[in-house]
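Each structure below appears as structure tokens.
Coordinate-derived values only; no laboratory data. This one's a predicted model, so the numbers in the text were calculated from it and none came from an experiment. Cβ atoms are built from the backbone, for glycine too; each structure is taken alone.
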Structure I
Amino acid sequence: MDRLTELGYYALSRHPVTPAELVGEAHLADKAGFGTAFVSERFNVKDAATLCGAVAAATTGLGIATAATNHHTRHPIVTATMGATMSELSAGRFALGLGRGISAQWQILGLPNVTGAQLADITGLLRRLWSGEMIVGHDGPAGSYPLLNLGVAVDPPPPMLLVTMSPRTLELAGAIADGVVLHTFLTADATRRAVAAVRTGAERAGRDPSSIRIWSVVATVGDELDETDRLRRLYGRLATYLQGYPDQLMAANGWDPADLDRLRSTAGFIGARGPLDATATDTELADLAAVTPDHWIADCATGSAAERAESLNAQFELGVDSVILHGATPSELLPVLDAYRTIRPADRSGPAALPTNPGRIR
């Protein structure tokens with residue numbers, strides 16, 4: 001079966017998280033021809049390094065990426081060791097994705113906010129370590145370290161992804177990263193702007209703008225789900241993001257703050273007992289859906305399998321190279337993959353297909 005290297009899915013994307021389901025998911029996704037499994041991280045039972053290792057052991061052709069982990073929660077040597085081990089274990093299928101994270105969470109944990117300067121510094125450090133370099137007396141935005149050395153050269157070294165929707169960080173990604181992962185619930189216009197920012201950043205850094213692989217992320221929610229489940233995955237998930245970082249998502253899309261105020265006035269939002277996609281009741285989800293503007297979810301992949309496939313295919317017209325189907329398990333996405341294969345352009349397959357590693361474009 002032809003592997004759809006331009007398509008990925010998020011591993012364990014539903015609540016509650018059950019890590020034991022990961023292996024079966026990954027095995028099925030590998031067999032079905034998915035391109036990449038993306039592993040996000042939460043500080044509970046969703047450690048990215050552990051989960052990525054499990055995906056590598058359960059598969060033979062699936063790309064693997066963290067999307068995302070945060071560099072300041074591990075010592076650089078620990079992160080470098082993770083990347084080196086994953087590259088060897090997966091035979092070069094792994095890419096390390098980093099992001100800024102959520103400021104409120106870092107305040108609670110007593111960690112500093114992640115800056116662009118830190119991301120640039122840690123990216124350079126990791127590449128030097130994977131090349132086999134001994135780094136003596138480093139003092140930079142990512143920290144001060146007397147000696148950093150893995151003692152081995154990693155071949156191939158893992159590509160580096162940045163996960164972001166901020167214009168400044170998108171431009172930074174174009175300057176320093178091998179790939180970029182955008183955010184779920186970006187509008188078509190926001191995605192176009194994000195792609196332009198990445199390419200602009202690459203040009204300003206003297207890089208080939210087409211050398212950075214850009215992944216969009218699309219909420220993929222089918223009509224076959226029962227109504228409550230559909231509302232939870234679509235409106236509940238969007239509301240959860242607006243709990244965590246409303247300013248960034250609203251700004252990226254140019255959405256009207258008055259609409260956010262109406263969402264925040266619902267009983268579910270006011271009395272939230274945690275992430276809304278995990279804790280909201282049926283009634284609260286219906287209330288969220290009732291006040292969410294239609295254009296906020298217009299660019300999601302909804303409806304029948306054929307309609308969802310068409311929505312995913314349309315993402316490529318926005319300038320992205322690859323698409324992540326978010327919010328559904330591989331087994332739920334099989335009909336979408338079948339429908340996509342019937343409309344997949346010939347220039348995405350065969351010799352023109354993208355590499356398996358999600359951080360490489362050629």
Structure II
Amino acid sequence: MKIAIANDVAMAAEALRRVVASTAEHQVLWIARTGLEAVRMCADQRPDLILMDLNMPELDGVEATRQIMDSSPCAILIVTGRPQDNVNQVFRALGAGALDVTATPVLQGKQGGDAELLAKIRTMDKLIRHSGGSQALTPRTAAGQPADKREPAVKTLLAIGASTGGPLAVAKMLAGWTPPPGCAIVVVQHIDENFADNFARWLGEQLLMPVRAIEQNDELVAGTLLIAKSNDHLTLDQHGRLRYDPVPRDYAYRPSVDVFFHCIAQHWPGDAIGILLTGMGRDGAEGLLAMRRAGKTTIAQDQASCAVYGMPRAAADLDAAQMILPLDKIGATLRSTLGGKS
């Protein structure tokens with residue numbers, strides 16, 4: 001891959017350059033010292049992947065990511081010192097179109113930082129190739145705590161799959177809504193397992209419902225939003241129990257939306273709504289089709305409101321979605337269909 005680096009700290013930029021240069025399959029295309037320079041250089045020489053810092057002069061990593069995804073879209077990995085201390089910035093960057101986040105090796109303070117970054121780059125490479133390359137991306141069009149009391153039995157399952165731009169899309173779609181009794185919500189978001197708990201805490205601050213990450217062998221909980229937190233795949237069995245499974249091992253998407261949607265189609269006997277939101281690639285499209293064939297309700301986000309119109313496009317191509325809606329209309333449809341409090 002042709003990889004670009006956007007980082008204004010010379011030591012950090014050099015550490016990233018050495019990590020990339022240590023492999024035969026990757027090369028450094030350019031290094032930008034400011035966010036504005038990254039936007040300009042990306043327009044002139046679009047890389048396959050950008051390693052983007054959050055804190056830079058002229059434009060920070062969030063705004064640089066947003067401008068690049070608007071004009072010269074490509075895969076972006078946020079690489080920054082102590083991302084757990086910059087939760088709001090991280091999720092703003094993910095909402096602007098970045099694919100994932102990891103710590104800068106030189107600032108990580110532990111052995112294995114280089115190996116972790118290379119592993120993340122390999123995952124990005126799989127995702128990019130599976131999606132037809134960064135050139136397949138098109139510019140965007142304008143456009144808490146666990147409950148203390150026992151909840152009623154789950155009758156309706158709302159399953160949401162998302163990738164690039166997903167955190168902000170989920171927050172916006174569900175903002176101001178309390179689901180009705182008997183409704184459980186599960187989100188499968190492409191995000192590194194080391195940051196999933198932070199995602200749950202951040203999302204809980206945005207919504208009116210309890211939010212928590214899913215532990216092995218958890219059960220669905222009515223009135224609570226549950227988030228997949230492992231790089232293994234989230235599964236659901238016939239008893240409504242949630243587990244993590246490393247198989248299939250060769251999937252570029254981990255956790256895979258497809259795997260979870262297929263489980264719903266196969267095992268969930270009650271009402272279910274599958275929603276496929278913004279994201280790069282094709283994950284979730286085949287699973288959404290399986291849900292539709294199983295008699296469940298299926299919805300995909302429309303192009304104009306997506307950060308990246310990849311996963312919903314794949315669902316539309318398969319005729320997997322009964323409805324293709326703007327993000328705000330998806331939220332309105334949930335309220336009118338399921339009820340609850342707004």
Structure III
Amino acid sequence: MNRFGNRFAITTFGESHGEIIGAVIDGVPSGLNIDLVFIQSEVERRRGGKNSYTTQRKESDEVEILSGVFEGKSTGTPIALIIKNENQKSKDYSNVAQLFRPGHADFTYFHKYGIRDYRGGGRSSARETAVRVGAGAIAKLMLRELNIKFMSGVSFIGGIGKDREYDFEFAKNSEIYSLSPEFENEQKRIIIEAKESHDSVGGIAIVKIINLPIGLGEPLYYKLDSLIADAMMGINGVKAVEIGAGVKSSKSMGSDNNDQILKNGFVTNNAGGVLGGISNGESVDIKIHFKPTPSIFLEQKTIDVFGEEKLLNLKGRHDPTIVVRGSIVAEAMASLVIADLVLLNMGRRIGDLKKCYIN
């Protein structure tokens with residue numbers, strides 16, 4: 001499946017070393033101002049090659065919109081956007097054409113499809129996430145009309161960071177989107193040390209959604225938190241997702257974990273803004289755990305497509321950590337989930353239908 005969403009849905013296409021990557025976005029209401037400058041700025045946040053903490057593959061990542069927009073506004077028909085691949089170096093992968101890279105999807109893709117696209121992983125590459133961010137930017141433009149906002153950043157890298165009091169404003173200007181001014185330099189050091197030792201390091205990203213109305217989410221099988229988990233686990237390298245207190249709730253008592261309610265709102269937010277799969281009006285707090293980048297430059301044991309044991313020596317340009325740029329992708333995926341649920345929630349009461357169809 002290459003489609004995500006129901007009412008607000010995207011279908012993506014393209015490979016890491018193909019000519020282009022792209023997305024078709026369906027369900028965008030007509031009359032929405034499509035701010036290409038904003039869309040480009042969102043994609044720029046994810047772009048690599050800007051500093052020593054990310055991949056040195058330098059792509060301009062210029063977004064082109066091919067359909068669904070007329071005179072700067074959405075027409076209500078599918079919006080197609082593409083990003084050209086300009087800086088592929090397929091020759092970097094020629095020595096692994098018949099080898100399975102440990103930690104990558106090469107092994108499973110080959111056994112599922114019978115084809116070995118060795119050029120950076122082909123469809124399984126995180127390169128595809130650039131168009132998800134572009135699509136997410138369009139979702140954000142729609143959600144701006146409802147004052148729904150998204151924030152993200154990196155809380156931990158290699159076990160260094162903090163679990164609360166996140167500084168989202170600081171993260172906006174941090175080269176690694178760090179949420180902790182006091183830990184940023186140490187987090188940078190860990191990334192560089194991993195890079196210089198030809199290794200990689202994992203981390204944790206945080207996404208926060210604010211100003212959600214009460215009522216987003218569909219019981220029982222299209223819940224807000226299950227959709228968020230699905231969206232986040234669909235990002236390359238994500239191994240775990242937490243909502244609100246997350247795993248801490250399994251270690252607490254009900255008397256501590258329950259969010260008591262006063263007339264002016266909830267006292268705490270251990271639920272992370274979701275009750276029974278439906279938004280409760282509090283901020284939705286998401287924690288996303290990224291594994292270390294599987295592309296490392298240390299010799300590793302593997303097998304080839306014939307089942308023979310080999311030694312792998314990888315070349316190329318890879319992120320020493322996924323979490324930095326992955327945090328931007330996670331924010332984009334959250335916006336796609338919310339845009340979908342906002343449209344699904346329209347007309348849930350008979351009074352709402354009357355407002356739409358009866359003068």
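Listing for the model above:
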{"quantity": "Ranking I, II, III by Cα Rg over 2.2 N^0.38 Å, for residues 163-274 alone, the structure that comes out highest", "calculated": "III"}
{"quantity": "Parent structure of the calculated result -11000, given that helix-only ellipticity at 222 nm (-39500 (n - 2.57) for each DSSP H run of 4 or more, over all residues; to 500) is the read-out and I, II, III the choices", "calculated": "II"}
{"quantity": "If distance in nm of label points 7 Å out along Cα→Cβ at positions 219 and 315 is computed and equals 2.9, the structure in I, II, III", "calculated": "II"}
